[in-house]
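Structures follow.
Derivation of every value follows stated rules applied to the coordinates shown; laboratory data play no part. All values derive from a computational prediction rather than experimental measurement. Cβ atoms are built from the backbone, for glycine too; each structure is taken alone.
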Structure P
Amino acid sequence: MKDQIIRKILNGLIYIHILHHGSEGDFYGTWIMEELKEHGYKLSPGTVYPILKSMVEEGLLIREDKIVNGKVRKYYKNTEKGNELLIELKKNLKTLVDEVM
């Protein structure tokens, strides 16, 4: 039970982290996996790419395919809706941290 709760909370934080970087500019899947790894998340492509795909489908991210070294690389960045959600999530997270810390 404890592990399931921790996993659910961490999944939410992954979304916030992705939106944070999407607000700063374009990123690609492998880069975000490495970035999340630096923060203790161990995610496979089979986890990250479905999250990115769902965020595109939800209108939070836009995807642009670019040719890099002869291969197609998918770049992501926030939509206006994604930026608005990030602002709201940051406020909620700050309120929570202020209260529990």
Structure Q
Amino acid sequence: MPNDLAMRYYLLGERAAVLESPPPASLDCQRRIWWLAQTLAEEAGLIEVVPGMNNLTVVFDPDAGADVGAGWLERLRREWARARRATPQPRQVTVP
């Protein structure tokens, strides 16, 4: 798993913030990303939470207040520091 200090946090335009782990991707890091995505999924002010292989993107409402983007970068730093490892329940999908 990458050192927490190696994580990158940056804005993606005016509506999104990204937490990104340096390569290579690892299952341990992925589980922390899943946990964080689940934790933030119902957060007020967020439009969407998108977990990736080695990153997490949060799309926020830019009209929610001043410094909303910088606020989300700081929030991602704090949440990553306390992130646990989620193990999602397997599911079966039937494709007709």
Working back from 19.6 (mean count of other Cβ atoms within 10 Å over residues 31-38, computed), options P, Q, answer is structure Q
Value 33 of relative contact order in percent (Cα under 8 Å, 6 or more apart) was derived from the coordinates of, among P, Q, structure Q
From the coordinates of one of P, Q, helix-only ellipticity at 222 nm (-39500 (n - 2.57) for each DSSP H run of 4 or more, over all residues; to 500) came out at -10000; that one is structure Q
